[in-house]
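**Student:** What follows are several structures.
FYI, it's all coordinate maths here, none of it is from the lab. It should be emphasised that the depicted structure is a prediction, and the values quoted were computed from it without experimental measurement. Cβ atoms are built from the backbone, for glycine too; each structure is taken alone.
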Structure I
Amino acid sequence: MQKQYRRVTDHERDVIALRLAEGYRQGRIAQELNRHPATISREIRRNGYRNGGYAANRATKKAYRVLASRRQGKYKLEQNDRLRRYVEKKLHLFWSPEQIANELIKEYPLDMSMRVSPETIYRYIYVRPSGELRRLLRLGRLRRRRVGRPKKDEKRGKIPNMTMIDERPEEVESRLVPGHWEGDIIKGKYNRSALGTLVERTTRYTILVPLTSFDAETVRKAFAKELTNLPEDVRRSLTYDQGKEMSEHLKLTLATDMQVYFAHEGSPWERGTNENTNGLIRQFFPKGTDFATVSRKEIKRAQALLNGRPRKTLGFRKPDEVLLEVLR
């Protein structure tokens, strides 16, 4: 029996772009995706660049435009005003289409008219003439690029008395025990301002830390102020990179009773939860933001929005809900 044709999905486009950047041949990509090689070749030819290059975001938008012209604008979201208003409201809160689709099932379990797939939401966003809704998508979706060369390691002075990540207890890696955090700072315009970020590994609960400066003393005091507001049960450890702003880590440990562990240089994946969260934070504060002009109220509003939207990694529960469950 002849197999039913399946369109290339957005996830498959992400994989194609990544594997091409890694030097994979089309046949090997097809094998990984369990697709016919001709399907991969056709996708790259139709939706890639003329020179043979391929970027997933561009390919997705091009494919959706073609699909839109075929369907002549007859979309579920255009026919259901209540559903469309719900979707647009969540998009303006920076929810992803997948988060919206799953939340609809929980909020309207018996109302089948309030159902829409993530792909339908993406199509609705991409084919609209205005780019307003596209700008609300998280950066990872909006600006998917081919993988480039890694940056050279930043030359930094060594921080004294570091306890390296290799000495962390196994419970940190397993994520079974809450209270283990990862931290960082996001630099602002011209590297003259910064925002502190803390994320708990188990619940993904995020704390945004307003900073008046990013010298070691200021960062230590600001982080300690935020962390000591937490119950002791969720204050166990902090993993950080080797940025000089953490030079006063011993004083931070004394103030919070949290052991600070340091990742190896040039190894951002050792703090992967924090790195991913920083990407989400950039939805609210894009590169070039001058944090000196951003009020504490704005920063904490972004924090509330981050913790109040469902996360796929949490089974589409919200970080603030999961944290409350942990504290009960």
Structure II
Amino acid sequence: MLVEHNFSLENFNTFHIAEKAEMFLRIKSQSELLLAMRQAKSLDKPVCIIGGGSNILLTQPLTGIAILNELKGIQIDSETEDVILVTFASGENWHDCVMWAVDKQLSGIENLSLIPGTMGAAPIQNIGAYGVELKDVFERCECLQLDHLTTETFNAESCEFGYRDSVFKHKLKGKYFILSVTLRLKKQPALRLDYGNIKEYLADRNILDPSIKDVSDAVIAIRKSKLPDPIEIGNAGSFFKNPLIDNIHFEKLIKEFPEMPSYKNDEKYKIPAAWLIEKIGWKGFREQDYGVHQKQALVLVNYANAKGSDIFSLSERIITSVQQRFNILLEREVNIW
């Protein structure tokens, strides 16, 4: 297990921010992870876990040990006539896992195609798209408790899933390393077509009886048309969460902005953050090497050699202006390091 010092993380975060880690190592097994954690304790060094690097913004050099999760493996645990439980190692690429399920005609995560990042990050964020969230298919995750180096299992209830949220983002933040995630997939398609432009995409192609792959292909095409490829332009996808507001607040805003899109979410209304940001003129904004993407107001971008602190400052300005105009406080979806 090679430890590299003063290591550039430019190629390990999708914003392509060129901050450095004091120490950097790659973990390919649970035994290597245990060794790394014991080394961190002996050196009294903090630890940062990096997966796909698609949900972080580096604003300063990382002190301590940066661990790249490269745990791999896919295993079928059990199955019935209708359902199959599959365990994915946390270092597996999320989209590759979706493609594995699609190829095997297993339904449940096709709407989550092309979401960047690793399997291990999925429950932390409770990733979601096009009417589906991870919690809808989540069975359990196996975790390493980083203080005592013991393994624990979390079910859906103990993960405390919420909108782009889980217990791992709050009271248990930084306390666990997710080793594997077990998903509950269906052998018979249970397709969700009623969100976003999926129906329109399928209708345009005269696909009347869509397969799991058809839905996955639709989601991939739609996402590619809306979101910049991080290989070409540094970004972390959606930078802000879509805010939820109560009925009183909604009624007040809809009178002033009758064109405002919204989605009923239990007793609240979800408002597209992209619409709020675009409405006050941020879409396409550029300053030096960073800005807001010209096609998607929800995406902040690094065009060349921007600093993470500059992008963070831009996000602060956007949050302030949205709050002043709509009395809505945007939350970042991206983790700030």
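**Student:** Here FRET efficiency 1/(1 + (r/R0)^6) of positions 163 and 283 (r between Cβ atoms, R0 = 30 Å, to 0.05) has been calculated and equals 0.35, so which of I, II was it run on?
**Tutor:** The structure behind it is I.
**Student:** Given -0.81, -1.07, -1.11 as the derived value for log10 I(q)/I(0) by the Debye sum over Cα atoms at q = 0.12, 0.16, 0.17 Å⁻¹, for residues 51-202 alone, which of the supplied structures I, II does it correspond to?
**Tutor:** Structure of origin is I.
**Student:** For helix-only ellipticity at 222 nm (-39500 (n - 2.57) for each DSSP H run of 4 or more, over all residues; to 500), the calculated result is -8000, so let me know which of I, II that is.
**Tutor:** II
**Student:** Here's another thing I want to ask about it. So if we calculate FRET efficiency 1/(1 + (r/R0)^6) of positions 59 and 171 (r between Cβ atoms, R0 = 41 Å, to 0.05) for every structure here (I, II), which label has the highest result?
**Tutor:** Comparing I, II by FRET efficiency 1/(1 + (r/R0)^6) of positions 59 and 171 (r between Cβ atoms, R0 = 41 Å, to 0.05), the maximum is at II.
**Student:** Work out the source of -0.40, -0.64 here, i.e. which of I, II gives that when log10 I(q)/I(0) by the Debye sum over Cα atoms at q = 0.08, 0.10 Å⁻¹ is computed.
**Tutor:** Answer for the origin of the read-out: II.
**Student:** Supply the structure label, taken from I, II, corresponding to distance in nm of label points 7 Å out along Cα→Cβ at positions 43 and 187 with the calculated value 4.9.
**Tutor:** Derived from II, not from the others.
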